[in-house]
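Each reported figure results from applying straightforward, stated rules to the coordinates on display, with no laboratory input. All values reported here derive from a predicted model rather than from experimental measurement. Cβ atoms are built from the backbone, for glycine too; each structure is taken alone.
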Structure I
Amino acid sequence: MPVLCFPPNVRLAAAGLVLSRGGRTIVEGLSLTLASGEALVVTGPNGAGKSTLLRALAGLLEPESGLVSFETLDAEPDPVSTHAHYLGHAEALKGALTARENLEFWASMLGAGDGLSPVAALERLALGRAADLPAAWLSAGQKRRAALARLLVAPRPLWLLDEPATALDAAAQELLAGVMGEHLAAGGLIVAATHAPLGLEGARELRLGGAP
């Protein structure tokens, strides 16, 4: 069940993106749009630019050229960073803090609003029993789920996810698919880079780096 509903008129837009890494152009002339309730799965071989694209969409990497914006029908375009969660390869967890304390920190930093409580978010990712364990004690899969729980404590409409299913077993992957489905049902947007199926029914695919 969705925690809340996002405005139905939001849109992620990118136009003419040219992205480079190490002095080499890896994405050239890319344009895309994504509206409320839509998901885009970015695929391709290693080095094709999947992570680079997500970082550019998140505002963490300056494109060589092109524009990225988050738009509504009744307001001027905003920087994507004010509306997005970016989840990269690093879990961004303090090892000495418990899983719950880590989420309390992120809720405070990001602004919890109508999000789940840290304990409820951990329970949604089947980590309720680990809420008071130091993050350093968690397994790789548990750390990934704790990082994913951050998406639920401070709701933002756009999720930019880089290999979100990394280290997750089959049961946790099913949980992730359910959480992503709820986000889309609430009017959220998802761009996810992945090598493996994510269970996102109806998602569009953007393949980088040539034909399959």
Structure II
Amino acid sequence: MRNKIQIAIADDHELFRKGMAAILNANEAMQVSIQAENGFLLLEEIEKIGMPDVVLLDLEMPVMDGFKTLEALKKKDPDSKVILLSMHSDERFILHFMESGANGYLHKNTKPQEVENAILKVMESGFYFNDNVSKILLSGVQKKNKAVPSLPGQESLNEREIEVLKLLCMELTTSEIGKKLFLSPRTIEGYRKQLFEKTGAKNIAGLVIYAIRMGLITV
């Protein structure tokens, strides 16, 4: 069963949780291995059976909400992949969570097919931004930092690092970037590590936000 994408769903609304699980389990490539009604129970289950490939996380839950759960998941495993589900469309929520390490953000009225697509994209490239989130991110980072040449405490990126960053933002894999730049996958991984260190980003989604803020890409 491990060849399937293992998914955890944390949501205090049982009908939504079970309905989403039924939809995802109908996809031959996916399996919901954890269902929890709050972040605390989610973490308990993860301790028992291990970290799933992707966590679908509600924001508003009793006992332990999405804010604290995301922080705990990233502390436990910085590479954990988390897609937030919420009724909130406020750009402050979205920008905050994406900068805190979330890999995607979906409104709860999103069609099931988009949720499945988001899971596949996050598994493939490390992030998923739909058109609405892309607009919010672009608007948010432009308001936050206008024409900023470099961020405080961060080293400037060299030409090769910028080149790798742009290709990562195009959702290319390490192998694909290596072929395009005539470099080994190991070398590309080295550049990825440098990018994380220099930008302070927690994941690929964070690198995309950094690239938008610095005017290196548009969405």
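Here are a few things to note about the model shown:
- For -16000 (helix-only ellipticity at 222 nm (-39500 (n - 2.57) for each DSSP H run of 4 or more, over all residues; to 500), calculated) the corresponding structure among I, II: II
- Which entry (I, II) yields the derived value 3.3 for distance in nm of label points 7 Å out along Cα→Cβ at positions 32 and 168: II
- Per relative contact order in percent (Cα under 8 Å, 6 or more apart), the highest-valued of structures I, II: I
- semi-axes √(5λ) of the Cα gyration tensor in Å from the coordinates reads 28, 20, 16; which among I, II: I
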